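Each in structure tokens, the structures are laid out below.
Read-outs throughout are calculated quantities, based only on the coordinates presented, and are distinct from any laboratory measurement. Keep in mind the model is a prediction, meaning the values are calculated, not measured. Cβ atoms are built from the backbone, for glycine too; each structure is taken alone.
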Structure 1
Amino acid sequence: MNALSGQRITEVRATPIRSRYPRTIGRNARLGAHGDGPSARALTVRTDAGHEGWGMYEGPDRELDGVVGRPLEEVFDPAVGVIDPLALPLDVALHDLAAKILEVPVHQMLGGHGDAPVACYSGAIYFDDLDPDAAPRGIDGVLASCAADWATGYRAFKLKIGRGSMWMPSEVGFARDLEVIRAVREAYPEARVLVDMNDGYDPERTVRFLEEIRDCDLYWIEEPFAEHADGLRLVREHLDRTGSQVLVADGEFDPDVEKVLDLAREGLLDVLLMDVLSFGLTAWRRVMPTVREIGVVASPHAWGHPVKTLYAAQLAAGLGSVPVVEAVPGTTDGVDATAYSLSEGRIILPDAPGFGLELTG
């Protein structure tokens, strides 16, 4: 028996939703233009007591009829998360529902172990210097995106690099990566700056890069190359030899979680990035004690939808060991997120039960 005893799930319904970025998001080291915002589905769960919770779902279609009619306590435990794998597509929705029934914010249901407000960075600084094709804007394009996000309230930027992987000759792209970082650092001397290679580098180039930007005070490098121990050892040896405090972040793309944890145990990764949705809240709750035991930290990947940032912020404030979350500037049609606000680089969480997000469409 748990705190949700006595209620049955009577309905699961899906609603299409669409996110919108404040500007077209361009290329990174692996992919072309990301457009002006993706679509997804909101899954709503209702109980026979009239309680409802909803959450975004990005995965493949799953049959959920087997959840309808079940006692809520058979599929979800507030102390653990989803306890029936059949209900995993409802991971976020069930967290929202349970916290509403308990009349607490999700982060409080998760334990309230982290800091609030929650530090964040803009994850929307892509290869704006290369667009449009007919008249590339150069570094001014990147600086314009940074200026727009700074005006919105962000105080940290994650810069996409790896232009030489697909879009420019290798050495020319590498030089542009360095030029962009130095331009942003000069324009925003007090900002936290992170970089994301999207696996567009190799170990040797990563070490060369770290040597070149030693004076730029980077916070972390992300996904320099597909995770493998030998390459990460080369990077770690360089960081140790030079006394660098730059963190190494990985584990986002199709992760083998046990392998990622082993790399962290070996001292090769500092920040784990499994996605807030595709990995999931329940999975993060399960793995976070191990993250703390190893002595590393987490920052759940949240790119794609602005709402994912808010899920990550609740998780950070609830579980702790998340020093900063990825923010996706923009809005989502049919979702009222006005209970949240951004001030001086921190997300202020609402006191409302659940996630404090309302479906309006």
Structure 2
Amino acid sequence: MKKKFAAATALPEFPLWGRLEKKRVPFSFDLEITARCNHDCRHCYINLPAGDRAAQKKELSLARIGRIAGQAVELGALWCLLSGGEPLLRKDFADIYVMLKKKGLLLSVFTNASLVTAEHVALFKKYPPRDVEVTVYGATPETHERVTRHPGSYAAFRRGLDLLLKSNIKVRLKAMALRANVGELAAIAAFCRQHTKDYFRFDPLLHLRFDGDAGRNREILAERLSPEEIVAIEQADEERSEALKKNCEQLIFPDEGQRSCQHLFHCGAGNASFAVSYDGYFRLCSSLWHPDCICDLKKMTLAEAWQRFVPRVRAMTSAQPEFLEKCRSCPIINLCLWCPANAHLESGRLDAWSEYFCKVAHARARSIGKSGGRFRK
């Protein structure tokens, strides 16, 4: 039987919805225009094969994207992230991009760069994006293609990235920390910092599959680094290590255990942003796939989702002792990988505790000389 979560009588803080004043407030949204990808990355939580016809049929049409984007602009949207899957797989990508730009939106694009052509570069030069963010999977062809499982993907990535960089399009580079590339992370970081002036990040958080595919989830779990390995690579990266130490006072709250609040959501999901899936489902964030936390935009307007559905989700509470004792009262939860969305992907429950996430948080706390209290199993 599916568990239902209680709705609180008093809502937590929702500063940007304009529920009472009905004001237009600036916000952003993620638009996943496809779940298909030309790679088969072993860690990916969303990708479907490039030739998946069933997935392609579910993709939002240009007209539907236009209606959703128009409603978003009316509500105050300023910025849109185009993602996937691999968004450049869409044959009508240029039409989507231009249509969104003409609605006045700032646009960012997430891509693996392997499909970038001179035509894309010309499009971006005529209608500049806020940025194009590219993931670097390896510093060598062997490692890159161990991750993508696509022969020739490294050469295609370098070709596409070079086209973007030589055209002075703003590119941001990032990496995932995986078992398959951990030996090259230092070289990946050096490559990224060499090719981007103001930005580089790496992420050790590997989401489990949004569709619950057991075989793919086993592959993702095999790619996860241990808490000790995560801390070691974070400490080895001077920029990341210093940022963690500098901001530790904003990440650790010794008095957190004094609170009695049972709300599940204390993150920014649904405060000033939302996500729309490739098949038209509204979510408070790109990771939140619990069936009680998504709604079909074919059945309601974006305004209804934003102004009525979001408050109901944000008002969800849990009286589950494990959640209240181990997560809600934890002073180092901001060093953790835990959130309701990730908890659901891990276990099917929004309020589930994760031993792996907890161990990561405690390892991080030890690394910066802060005690998070007793580790409770």
Open item on the list: Tell me which structure, out of 1, 2, gives 1.00 once FRET efficiency 1/(1 + (r/R0)^6) of positions 32 and 64 (r between Cβ atoms, R0 = 25 Å, to 0.05) is calculated.
Closed with: 2
Open item on the list: To test your reading of the models, identify which of 1, 2 gives 0.80 for FRET efficiency 1/(1 + (r/R0)^6) of positions 40 and 320 (r between Cβ atoms, R0 = 35 Å, to 0.05) when calculated.
Closed with: 1
- [ ] Tell me which of 1, 2 gives 0.45 when you compute FRET efficiency 1/(1 + (r/R0)^6) of positions 176 and 304 (r between Cβ atoms, R0 = 25 Å, to 0.05).
- [x] 1
Task: Given 17.8 for mean count of other Cβ atoms within 10 Å over residues 152-159, calculated: source structure among 1, 2 - done: 2
- [ ] Identify the structure, out of 1, 2, from whose coordinates Cα extents along the principal axes in Å, for residues 272-311 alone was calculated to give 31, 16, 13.
- [x] 1
- [ ] Figure out for me which of the structures 1, 2 the number 1.00 belongs to, where FRET efficiency 1/(1 + (r/R0)^6) of positions 112 and 144 (r between Cβ atoms, R0 = 35 Å, to 0.05) was derived from the coordinates.
- [x] 2
- [ ] Figure out for me which of the structures 1, 2 the number 1.5 belongs to, where distance in nm of label points 7 Å out along Cα→Cβ at positions 48 and 296 was derived from the coordinates.
- [x] 2
